[in-house]
Structure 1
Amino acid sequence: MKAGKVRAIAICVFQNGNRILVAEGYDRVKKQVFYRPLGGTIEFGEPAAITVQREIQEELELVMVGIKYLGTLENIFSYEGQAGHEIILVFDGEFQDSSVYKMKILIGYEGDGAKITALWKDLEEFTPGNHRAGPPLYPTGLLELLREQK
């Protein structure tokens with residue numbers, strides 16, 4: 001994150017029944033585990049739908065198809081003690097290889113070599129007040145956007 005800059009990103013929520021694929025993250029300042037769909041920064045001149053395809057290919061070495069725009073979210077947040085501001089284009093998509101939906105964990109890598117652990121999580125785990133509720137789903141507003149789609 002660059003201080004004082006708004007970042008445009010694209011993410012993809014691969015859905016499998018009531019589950020979505022999310023990467024697990026940890027904020028050392030907040031001492032908090034969280035989950036977030038995969039994606040990344042939209043490069044200058046790159047359509048957002050191409051961004052999610054590129055990011056999934058780079059991070060997981062998987063091909064996605066059936067890309068569908070779901071909506072846009074604005075996320076103003078703090079991570080590792082730094083303020084952040086993102087405009088997020090949210091997409092749905094499918095993996096070309098259907099065996100991915102049977103995997104419990106997917107391991108990938110960021111461009112800088114940082115390990116990504118992605119897993120399928122039931123949306124009910126992110127519902128406030130649910131007895132099974134766990135760590136939060138980011139960006140804020142994503143759960144509501146997904147529920148509006150159903």
Structure 2
Amino acid sequence: MLTLTNLKPAVGAKKKSQRVGRGNAGSGTYSGRGQKGQRARSGGRGGLKMLGLKQIVRRIPKQRGFKSIYEKPSVVNLQDLENNFADGETVTAKKILEVGLVKKIKWGVKILGKGKITKALKVKAVSYSVSAKEAIVKAGGQAQISKN
């Protein structure tokens with residue numbers, strides 16, 4: 001009867017590992033390590049594992065610039081605020097999302113100064129460009145900084 005105590009692997013399934021460099025039986029003298037040098041020594045292949053990495057890196061073309069690891073707020077211009085909001089209205093990130101000026105707001109909204117603004121809007125955003133802030137105040141509105 002077959003039980004856990006008498007289970008054995010199939011014949012030829014397990015191969016005995018060859019003990020290299022332990023006397024003259026089988027692979028003697030240099031024991032498959034060649035002659036001298038770093039690879040012939042014990043513990044001598046440690047730094048050679050990533051031998052082809054430098055060539056792999058060289059083959060990859062350099063790209064201009066880099067992708068920043070810092071998250072950036074969604075961007076809205078003054079002309080968009082002018083076209084989508086009424087005079088005296090309070091503009092928040094939630095309202096900007098509802099109007100459809102941005103697709104999603106993960107890190108807030110930044111107001112940029114492209115275009116002209118004539119309406120006195122009370123704008124609440126994460127940050128402003130210098131020109132945008134000046135234009136909002138000049139039109140009689142307020143530029144307040146909010147957390148989101």
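Since every read-out is calculated from the coordinates, none of them should be taken as a lab result. Computed from a predicted structure; not experimentally measured. Cβ atoms are built from the backbone, for glycine too; each structure is taken alone.
Quick look at the numbers
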{"quantity": "Among 1, 2, structure where distance in nm of label points 7 Å out along Cα→Cβ at positions 29 and 45 as derived comes to 3.5", "calculated": "1"}
{"quantity": "Which of 1, 2 yields 17 [relative contact order in percent (Cα under 8 Å, 6 or more apart), calculated]", "calculated": "2"}
{"quantity": "With distance in nm of label points 7 Å out along Cα→Cβ at positions 37 and 69 derived as 1.4, matching label from 1, 2", "calculated": "1"}
{"quantity": "Which entry (1, 2) yields the derived value 4.3 for distance in nm of label points 7 Å out along Cα→Cβ at positions 5 and 21", "calculated": "2"}
{"quantity": "Source structure (of 1, 2) for mean count of other Cβ atoms within 10 Å over residues 53-60, computed value 8.1", "calculated": "2"}
{"quantity": "Parent structure of the calculated result 9.0, given that mean projected area of the Cα convex hull in nm² is the read-out and 1, 2 the choices", "calculated": "1"}
{"quantity": "When mean count of other Cβ atoms within 10 Å over residues 13-20 is computed for each of 1, 2, the largest belongs to", "calculated": "1"}
{"quantity": "Source structure (of 1, 2) for distance in nm of label points 7 Å out along Cα→Cβ at positions 61 and 93, computed value 1.8", "calculated": "1"}
